[in-house]
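Below you'll find a set of structures to go through.
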Structure I
Amino acid sequence: MRTPIQIYLLLGLSAMLAFGHYTWVAPTAALEPGKPAIIQVSHGDVFPNGDEAINAAQVELYVLAPSGAKTKLTAAKAGETVTAPFTPKEAGPHRLVMVQDRGITSRTPQGVKQGGRDKNPKATQASRTYRTAISYLNTKTAKPVGLELELTAERTASAWQVQLLKHGKPAAGVSIEVLLPGASKGVVTGKTDAAGKFTWTPPATAKGPALFSAMFKDPAPAGATYDAINYETSLYVTW
């Protein structure tokens, strides 16, 4: 049996390994009705250029049109990114949504294996990893999508008011990072308040896009076969 301190250190190492990069979703060009487009899921540490493709088999990707119509896309690895073709049918603001549930994995003396402690009783650490990414295109505000974890935002005259939701409820006390083009590391602008919100004012010279990112770890629910949940979510906005 490991001590609480040993488990804490292992979880901390896992967090650094899991959260070394950012993940976001965006089109490769402006969306126009009837014109074929490419939706791209990028993963890397220099926004907005991805340098490593995530597991496309784990990706759920879809587009929400201005009317609310939902179009599911088929994601596939394309070099160092994951992409999917999409032809818009409507003009106006769209939202892109990506979910990657990486499931439960365990660190064992024989390496990383799928499943929790029920399948890997000698595991030194077991965790579930859940990642989401949303993109706002040509919109200043939008209703929550309804994911297990997501960032929403509203553009005011001079700032963005961002809200972090977990299971549809405000998530307080979570650090939010902001990345502008060319940034290799997010700038922590503060933590979410009791309503899960914080406000970010772009620099006067910034023209977007910008990426909001939240990464944190929660203890596993009682009775789970793993120790913790690694959460990661991002929101891509333009203005």
Structure II
Amino acid sequence: MKKSRIYIKLIVPLGMFILAAVSLYILWGGRGGNASYVDMACGFEGRSINCVDSIAEWHEGLAFYDSALAASNDTLGSLKKLLWDFWGIEFAGAGEAATSENAVLPLKVLETKKSGCMGLSWLALMVAEKRPMDLSAILLPGHVFLRYGKVSNLEPNRSGFSYTDDEYREKYRKGPWTGFEFKPLTSAQFMGLAAFNMGNLYLEKSPTRALTWYRMADSFFEEYPGIEANRKVAKMRLPDHL
């Protein structure tokens, strides 16, 4: 997940950005609602809310999952086979590669087959939304992982490898910790983190656009402290402050 002090080169065209922002507000309908992982995947890219209907690879993936589940009766195993075998998604790599737009937005992950923790988790949660299963995203400092049921952890950047909670605590002990760690994120909170990541992509080169994403992030997950911290940085970088 995108850390606040790491900046990424701007790659989203302004027209697409504005369309995405408007679409997301329409899709969600205000604070307190349940954001749809599938609809938001389309909205973040400024596509129509039913854009996945026209993506053949998405439908082929769901069909593969259904077939694998019917043959094995293993929900978790079928999901892992879909993500890392059938779709063949690989870790994009440490640093900027794992926090770029292509690694955050799930439909781009589906196209490029490269991802960081946010994009892979988002794509998995989309599947879980269409093929209901007990899957949730869990927050760590600068990272998210997936949890199936109550005990099965899946590491997005290691093809579903299962670290224990204690191992994660040790790996990320330096923090910063926010109080939201190890608690299942709501879909709205997850979208807030995704919008926060998108804002961070613009923070260095286009603070005005970053602020728009941070406002959106706040509408989803206002309690997340990184949003306000980075918003202050973006405001200081506006032309009036230079």
Structure III
Amino acid sequence: MLLSPDAVVAVPVAATLAYATYRDLKYRDIPELTWVPAAVFVIIYNAYLGRYEPIHTLFSFLPAIALLAMAFLDLIGGADALAMLLIAVAHPSFLVLPISLLTMAFSVIPPMILIVYYLILNLSHKEELNRLACVRGSKKLLLFMGRPLRVRDYLRSKFLFLLTVPSEKGFQCGVSADIDIDFEQEKRIVIDALRKGVMSEDSLVWVSPALPHIAFIFVGYVISLFIPQDLLLSLFLKTR
């Protein structure tokens, strides 16, 4: 039995996302060439079959375009945008919703859950947050984007963004959009503050994990592939 076009392109895309997930989890670094082989294959294959119908292709590319814009603004990693772009060129045809849109929708669920968790956690530590002396920046975003952690635990951690950078006058507070922050450099700042007596190992700092979003995209993509578009169509027609 012949495989459907979506099944054919799904194999190289899923394999690429699996490898990118491994790289992201272990190194937080994904070479740009990672995406090229699968992209070349799916573009040639889909072009041969004439699957790049303008309207559907445009809608499939919208999530990738949105992520590319965010990547240019340094709000997300470029690998996230390239992953979504690969999915868009691989699946330009759809019956109800683009695979790229479904993938993006599923991929944002874990970060949204984390935001709710941080809000609940920070409200339970409101006294500590109120005592936090921010000489620059605002504490408001810390409610949603980070959690408190003892300095000793932070120094043993990996892949954590420091949202409260210590200084002799207080903390520089805020959520940075810089995705290329040097984690070890931030730890050296904290170690230097310890040596100067600005803070102790029991002091609290607010941190946020460098989320491996490629993993969320990978899982979201797999889920999207197994959602029957005819089921979505029937649900859509029932709501009308």
Test item: helix-only ellipticity at 222 nm (-39500 (n - 2.57) for each DSSP H run of 4 or more, over all residues; to 500) calculated as -2000, pick one of I, II, III: I
Which of I, II, III yields 29, 21, 16 [semi-axes √(5λ) of the Cα gyration tensor in Å, calculated]: II
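Taken together, the values in this text are just the output of simple stated rules run on the coordinates, not laboratory data. Just so we're clear, the structure is a prediction, and the values are computed from it rather than from any experiment.
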